[in-house]
1. Just checking, which of 1, 2, 3 has the largest value of FRET efficiency 1/(1 + (r/R0)^6) of positions 79 and 143 (r between Cβ atoms, R0 = 41 Å, to 0.05)?
2. Matching task: 64, 18, 13 is the computed value of semi-axes √(5λ) of the Cα gyration tensor in Å. Pick the structure from 1, 2, 3.
Structure 1
């Protein structure tokens, strides 16, 4: 049984979407990447662009530091990136008990990440609200301090000025 956390480390954000790459999926399914790609190409109509897309050379280069390349000097073809829906669709073309069990774990990993992101957004919103509230309070404090400082300066100026009239 693969841990959810190890699957989450294979989920990347590309083009604003959480995706998994074909060679990581092939490793999880314990099949060759070539076999996975052949199955996908035979069933391309099941994978619209919001389920799967091929990385551009720039996207793949930027991910290279985060992924392991093959001992042949890298991958020969640009990898496919699968969204959560694309991974779910893979279960229908890789019709084995192993693929189904792995897909369940992968979907759980995506859900865990989504829930974490929602909680993080709520926390970030609360922090922003606190900062906003405190900024208003601190603005009042700064205004009061500035008033006191300016009043003190006026008193000092009054004492230091040259007096006129009767002494």
Structure 2
């Protein structure tokens, strides 16, 4: 299975579990007005023909807040900062942080290959299935590049030296 197909499979499997009191749309089900709002607000550079899913986390269900998945990465707005585009190849790890009684109240953290981190505290996302989604996505992306096995404590992307356990 190609990586593109794997992303779609993971989005189909996990989107209903991840979204808490919010809407999600896959492929051709994405309403044109919501897609237009998302692209205008936080995904200006997204190729409309490569969009796979939209998770609408906006208060008024207008998709001005949310996550837009393409074949190569995820677009999303950041509070008091410019919108982000994260290429799948840059995601190294995913973890739940600040665990709360209600899963959607917990935090979520992505770690990137350059060592930086980004935290998501959106209460429209259930964090346990979100963590599973990203872990499988990371695994599928690495497999698509021919990387398998457990990654050790360090991974040097610049010179492609990867140490396996």
Structure 3
């Protein structure tokens, strides 16, 4: 998974969820992004963006979720465009920076991906453990095992219930 290329099992950072009478295209889009959906699910996101009356935050989340699905399908240019749109609507959502960083990694634009992860960490919201984990994975890709280990330790400390963080930290200690 592209979002999982960095995040791995249990670490997907999806932006938000909109529920209208327990069903909506935005909710379907969120679920597809969170549960490994494919390009077939992009239509639900597009429908939500074009037809639902979403708050700016929910619209941003839906753009970011569609960006996850677009990246997963290999359309990195469109994915990055959606994440940029999301940030133009809600630049205070760390999860969007995390999601965009995953698309940037897939595009091999590592410095930009690292900058997005640093922005997410600076925001220190509920996505903080995921941001540290992703940055640990980035540092590992870049060959800085010391920095990778430090960030993996922080992610595991922030979310000790997440096995993926503990497992990655263990591989760095070996």
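Every number here is computed from the coordinates shown, using simple stated rules; none is lab data. If you're wondering where the values come from, they're calculated on a predicted model, not measured in any experiment. Cβ atoms are built from the backbone, for glycine too; each structure is taken alone.
1. Details: 1: 0.10; 2: 0.75; 3: 0.95.
Evaluating FRET efficiency 1/(1 + (r/R0)^6) of positions 79 and 143 (r between Cβ atoms, R0 = 41 Å, to 0.05) on every structure, the highest lands on 3.
2. Numbers: 1: 64, 18, 13; 2: 26, 18, 15; 3: 27, 15, 14.
Going label by label, the one that fits is 1.
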